[in-house]
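Enquirer: Once you scroll down, you'll see the structures, which are given as structure tokens.
Please treat every number below as a calculation from the coordinates, not as lab data. A quick note: this is a predicted structure, and the numbers were derived from the prediction, not measured. Cβ atoms are built from the backbone, for glycine too; each structure is taken alone.
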Structure P
């Protein structure tokens, strides 16, 4: 996983080195850095290929085990359980809910671990470029990072409401279809459609709330990260004037800053 991210980690560093070498017309240094860069990218590409295959197999294996365990528990329940629990609810739990658990235990956890490790390595590189600038950058990123926990809680609540609404809609659909002979015997197709439309509209309203939560989160993340980049540009401009940073170092630093900002947003979204 770490080796798969190797190519992405070194991109800003080598871009900065190439820019500095081009600034002094050192063609030999430019070609040297490009060759090393290509080597890192090649190793990272091969590791990414292996990582995606192994990770995909692992995720599907987890999902298979979860569905089998859940079905085993459900089928062993007594008749009273099936009398008080609607078939649509059970099917929804086996299909939709297990997928969410699978993603939570595999995709999201692995993504958070990868992004966390990637972020730590990037921060180490940033501190190596400039300790003072990195401390200023972290201070500017605090407001954006603070929106993550608030969004995570609201997103979990919205996701729960969404699953509940879908379960109710599935239950209505299952009840109408399973009793289709009765529905047609009394010419109640329009009534069945109306019942399903009401439940489907409820799902849509919950989905709208989910979209609003996501929209507000992206607004605050973009606002704070863009503001942080603007503030950082003002600070590094003074560093360049005082010959404390080169143009190549500034370019590499800004790219790493964007990576850290993106990682914060992706971790909050996955969490």
Structure Q
């Protein structure tokens, strides 16, 4: 059976092995990626670094993604400096294929003694395996004030996850969440910083993208950059910052979601 885009992927593989054998395992991913691009151009392959690719969510521009990937007309390749290519990396590769409308994706490992890569083809079945379909959020409505409002927020976050998948930044998910909530008719604004309080005095700010949905909820998309950090630990750490911030603004609920994992389960927390 002939592989999809076999000639092009063959040239990309040759570039990978040439770069892997020529450069020591001490550089960050962008260095290896640029070397691969240089090699591919000598093979006559039209390609470019996609470190600032524009992203759209349901047709609306929501910013750019700074990713260590290169793109051709139909194939996308990612360089990663890791000990092993994990399911999370493969899942992100599928997300990039879907969002940037490519058919074949390759994830190449650098920074180790032995080369390794993963190949994936974007199909509906592959996407559904990566991002299982969900029809409605699982929430205890008897424990919530304004359950329909909270259901709409959580449903919007699930829709964002179903559309984009994993692998993007918290800023990307925040902008997509804002657009989805806007499409659902909810009042929403994107904030870039969280004020830090000590005994009701503001003592600083930290950068943390979040959404304020009317006066009902604080919505915080999170992305863990470490696979050994559980979603619960990540959310618990952020809630210590978010709780006093929400209380000062009289916001009763926080909806916190870790977009870096599947299955995707946003948590509704009473502040």
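Enquirer: So relative contact order in percent (Cα under 8 Å, 6 or more apart), computed for just one structure, reads 32; which one of P, Q is that?
Expert: Working: P: 32; Q: 12.
Structure P accounts for this read-out.
Enquirer: Which of the displayed structures (P, Q) returns the greatest value of Kirkwood radius over Cα pairs in Å, for residues 83-130 alone on calculation?
Expert: Numbers: P: 13.6; Q: 11.2.
Largest one: structure P.
Enquirer: Let me ask something else. If helix-only ellipticity at 222 nm (-39500 (n - 2.57) for each DSSP H run of 4 or more, over all residues; to 500) is calculated from each of P, Q, which structure is the one that comes out at -31000? Write out the running numbers ahead of the final one.
Expert: Details: P: -31000; Q: -12000.
Answer by label: P.
Enquirer: Taking distance in nm of label points 7 Å out along Cα→Cβ at positions 43 and 243 as the criterion, which structure among P, Q has the greatest value? Let's see the in-between values first.
Expert: On the way: P: 3.5; Q: 5.5.
Comparing P, Q, the top value of distance in nm of label points 7 Å out along Cα→Cβ at positions 43 and 243 belongs to Q.
Enquirer: If you rank structures P, Q by FRET efficiency 1/(1 + (r/R0)^6) of positions 27 and 51 (r between Cβ atoms, R0 = 35 Å, to 0.05), which sits at the top with the largest value? Mind showing how you got there, number by number?
Expert: Numbers: P: 0.45; Q: 1.00.
Once FRET efficiency 1/(1 + (r/R0)^6) of positions 27 and 51 (r between Cβ atoms, R0 = 35 Å, to 0.05) is worked out for each structure, Q has the highest.
Enquirer: Oh, and also: Out of P, Q, which structure matches -0.73 when log10 I(q)/I(0) by the Debye sum over Cα atoms at q = 0.10 Å⁻¹ is calculated?
Expert: On the way: P: -0.73; Q: -0.58.
That value comes from structure P.
Enquirer: Further question: From which structure (P, Q) was Rg/Rh (Cα atoms, Kirkwood Rh), for residues 99-258 alone calculated, if the value obtained is 1.26? Write out the running numbers ahead of the final one.
Expert: Working: P: 1.26; Q: 1.02.
Derived from P, not from the others.
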